[in-house]
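S.K.: As structure tokens, here come the structures.
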Structure I
Amino acid sequence: MFYLLLTILANVAIFMAFRSFSKYSIKTFPAIITNYGVCVITGILYTGFGHVTNQLDTSANWFYMAMALGVVFVSTFYLMARTTQLRGVSVASVASKMSLAIPVVFSLFILQLGTNDLDTWNYIGIILAFVAILLVSRKKSSIHSKKQPLTLSYIALPLAVFFLGGVIDTSLNYANHHFVTASTESVFPIFIFAFAFIIGLTIALIQGIKFRWKDILGGIYLGVPNYFSIYFQLKALSAFDNNGAILYPSLNIGIIIVSTLAAVILFREKLSKVNWLGVGLAVIVILLLSHQEILKSI
């Protein structure tokens, strides 16, 4: 539970960073590229350069997985930014959070880890997690806003965010179960971000994207928690015996509760009754998902 809490806090810090981007007119793509470079530096400083070089094995399966995930990370961040710009924050938010369906299904039916330990209350909690996410993410539409038909071109971006977000979590779950060891747990994220940085920087150079000082500062602010969000997620997966069916609903619900409360307190964001209902349901979901651990500690 300790690493789950740290993962939640790291992800909420990322949310706060993105919220500050619009406030200070920070350009998303240059900040994201800078963030990947900062993730690499943060990981090396935390892990130690000697340990990174000792564990580096370009023939290892985790190295190739890190290379592939670097591509997916850049693509997902870019598509999330485009979805936010073209379809709105709530659409992007729901698409990214609902992507937990993919690692949950993967964990239950492919990896089949810890499924014997799940009881009826756990399964009810998993189902209610999706309901809570929808309730918290629901926003009032403006009276002047036009209703868009659900054509393939309209839903393509949110679907891509949904799919790629699920691919990231599923890949981390799979890699942590099969390839990543205790000695490479802190090194694996470094190379994911290193490949993402190389790809992102190459795109920026080709497109002639300029980096302003405030974009770089925004990237630094984003990069530190971003590295730890992946590192702590791997630690949390290990602590949960790689059971993504329990971890990912708990993680997403925890992020929703903490980030929603932070938005209310720090950004004076107003929630509707439906949103508050979702927050209350999210608390119930956490209790349902973790009731076995709670009963053990009583």
Structure II
Amino acid sequence: MDDLAGFLRTRRARVDPATAGIPTDSRRRVEGLRREEVAHLSGVSVDYYVRLEQGRATQPSEQVLDALARVLGLDETERGHLHRLARQRHRPAKAPGGRVRPELLRVLDLVADAPALIMNHRLDVLAGNRLAGLLFGRPLPGLNTARHIFLEEAERGLYADWETCTLDAVGHLRLAAGKYPDDPRLASLVGELAMGSERFRRLWARADVRARTHGRKAYRHPLVGLLELHQENFSLPDASGTELLVLSAAPGSPTEDGLRLLASLGPADGDAVTPPPRTPAPEGRPGRTA
């Protein structure tokens, strides 16, 4: 599903030769660095690097991987991904299960004023609190946010920064594919998204990886309008690949008022409110609420 050879090729193609100190002219037809240039700059033989890109080399050493990461300009997330890809054929990680402990469900219920979810490496929502269900306007178990973003056209307008969300989703799934290359459900999800979305296919081919940490998340809710939230991700220590996500509003902000209004509109039993239909958006642009 993901491999060292393909990752090296895509990273090599994005490096500007000038930044590596290699003079160029109008006759140069190669995008990025040539294989022999990467080999020379990283201190390995051309033959060995070619075998790496063809998937024929034995497991490279830590020193070789560090040198390649330096030459290719990899950030911390990409560097870790490179090392995992090099090790995965020898020590593939087992994909975590989907069971959520009852104690974690109690923690979700304690978060009353912010949407909170538990999500696995496939971007499956395993559980969520009442306000998260109201935000998405649907029951959360069974929801996959990547499928929601790419394939459910009527729901696209929920994401105020849809294009950024697609980059984040693909980057996370690429990272997960490097950690769990033998996960059949992840492979099936990637195949489904590739069949159903041209944008997903284009982004997946770039082989970019992104780690989920924290940052702005904006939603355009059909009942309460724009919600500009801050997302914090907390990795769960006893469930590799599973995270608790909390979406908070700045105190005194319009978004805080919007969340209070959303909570007041929801049923007392916590079932999600069914929002009015959204207008499907064209490929590559966020939709508008009806």
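Each reported figure results from applying straightforward, stated rules to the coordinates on display, with no laboratory input. As the structure is a computational prediction, the values presented were derived from the model and not from experiment. Cβ atoms are built from the backbone, for glycine too; each structure is taken alone.
S.K.: When helix-only ellipticity at 222 nm (-39500 (n - 2.57) for each DSSP H run of 4 or more, over all residues; to 500) is computed for each of I, II, which one produces -12500?
M.R.: II
S.K.: I would also like to ask the following. Upon calculation of semi-axes √(5λ) of the Cα gyration tensor in Å from the atomic coordinates, which of the structures I, II produces 40, 21, 16?
M.R.: II
S.K.: If we compute relative contact order in percent (Cα under 8 Å, 6 or more apart) for structures I, II, which one ends up with the highest value?
M.R.: Structure I gives the largest value of relative contact order in percent (Cα under 8 Å, 6 or more apart) among I, II.
S.K.: Consider the structures I, II: one of them gives 4.0 for distance in nm of label points 7 Å out along Cα→Cβ at positions 47 and 119 as calculated from the coordinates. Say which.
M.R.: That value comes from structure I.
S.K.: If mean projected area of the Cα convex hull in nm², for residues 7-54 alone computes to 3.4, which of I, II did it come from?
M.R.: This value belongs to structure II.
S.K.: Now for a different question. From which structure (I, II) was mean count of other Cβ atoms within 10 Å over residues 31-38 calculated, if the value obtained is 17.0?
M.R.: II
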